[in-house]
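The structures come next, written out as structure tokens.
Every number here is computed from the coordinates shown, using simple stated rules; none is lab data. Model, not experiment: these values are computed from the prediction. Cβ atoms are built from the backbone, for glycine too; each structure is taken alone.
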Structure P
Amino acid sequence: MGVLDGKIALVTGGASGIGLASARALAEAGAAVAIADLDADRGESTAKELVAAGARSLFVRTDATDEEQVAAMVGRVVDEFGGLDLALNNVGRGELGRTVTTTSLEKWNWILGMSLTSAWLGMKYEIPAMLARGGGAIVNMASSAGMSPQTTASPAYAAAKAGVVHLTRYAAKQYAAEGIRVNAVAPGLTLTPTVEAWFSPEAIAEQVSSGQFVERAVVPEEVAAAVVYLCSPAAAMVTGHTLPVSGGIA
């Protein structure tokens, strides 16, 4: 028996990195898992992988910053699986080498759309579906960069992830009485394909040795374990919280 047996979960950005690890972990815990992503090949492959392992799964190609597509995404999950109990709003993107004065307005808006608006849009349509089931649990993807200044994070990404932290707490207060818990996870530097494309192993080692108690990068499965916990009955009294998974970043 898994801790999430009978639950229906949705993971945005579920085709790679933390989203992929979380989709696998939620399925292993017993949930049916819908995967949303722009990468159709990887998304379909992940859904097939989960089905082959014995889970219920489907893929919905979705731009998480497009309201019509987000509404259709949640609608399809409800139509095919019968409802929605759990959601991980995981889409986000940053950039390197920018400061407050060198960030363009176009890039600022794009990063906020990817990293903050996507979380809000997800909740806008996930919450009504969960209310129809009598409650649920939402996890939003924040970042250690949204909790303390980090020179490797762009100002737009840091601001967006700080927004996710506050939006999470706002939604948690608003819907607690209706049985919906809303939390966030805040990973530190995590070995996703994007991070490994951006940083050399030497640069990663330098970063984690300068600001963490545990001097190594996070792996996606460690973030996924936090997501499963926050979705599970073990976290029944945990809401409005942002859980750092960062090796003790000060």
Structure Q
Amino acid sequence: MTDTAASPLGFAPIAPQRAFEEIAAQIRALVAGGKLKPGDRLPAERELSARFNVSRNTLREALRSLELAGMIELRKGASGGAFVMPGSSGVVVGGMRDLYHLGAITPEHLTEARIWLSEIVVRVACERATEDDLAALEANVDAAARAHKAGVFPEHSRLHREFHNLLAAATHNPIIQVTMEGVTEVVQQFVVNIGPEPNTYTMPSRRRLLKHLRARDSAAAVREMTRFLERLQANYLALWSARQRD
């Protein structure tokens, strides 16, 4: 781990107005420039507040904003402090969830985006999926079948959501993975709003899709996924419309 407390990071005093934003911007710039790396610990609060020429409360406000953004982690205790995070999808996923709750993402937007994104995911996964990727997808489908047989709907539903994220992981593109995680999360919020609706066509579709993935038949795999999602989303939108009329 790099000892950033003793390194010349070049923090500069800032103007009092909106001070916490300027502090956060400087720290972001140091991460972007490679002077701060994942795992690095920022200098102690006393030293940072002196370098920025701000109160410790203002500094803490800046650090909290960076923590909420997923840039740093604040740890307590003798070995605690502010540590640069390696990065995660949580901020993007949370942002998309918030946009849905605020009404900026409608069910129609969700339907279109999910189908379009899934077409790309399936096509690329057919080319790039490794044996481990395919095994993980098959294990997921087997687990979902067991949950369905046992009548454990929450677990069955969770595994279906996980399937889409595993499929996105098989593209080996982190941007696609994060985007799919966000879309999957919004779909979950939508399903919570309209209520669960078990169906009999998901599992057979999953099995057919796996067969096409194994065969590296991207055209057949895309057709299968698109047909499945269009049917599923039509049902979801019908339920949503019915709820709106009630």
Report task. Assign the value 42, calculated as percent of Cα pairs over 20 Å apart, for residues 74-145 alone, to the correct structure from P, Q. Result -> P
**Report entry** helix-only ellipticity at 222 nm (-39500 (n - 2.57) for each DSSP H run of 4 or more, over all residues; to 500) from the coordinates reads -23000; which among P, Q
**Finding:** Q
Report task. Identify the structure, out of P, Q, from whose coordinates Cα Rg over 2.2 N^0.38 Å was calculated to give 0.95. Result -> P
Report summary line: Calculated from one of P, Q, mean count of other Cβ atoms within 10 Å over residues 26-33 reads 15.5, and the structure in question is Q
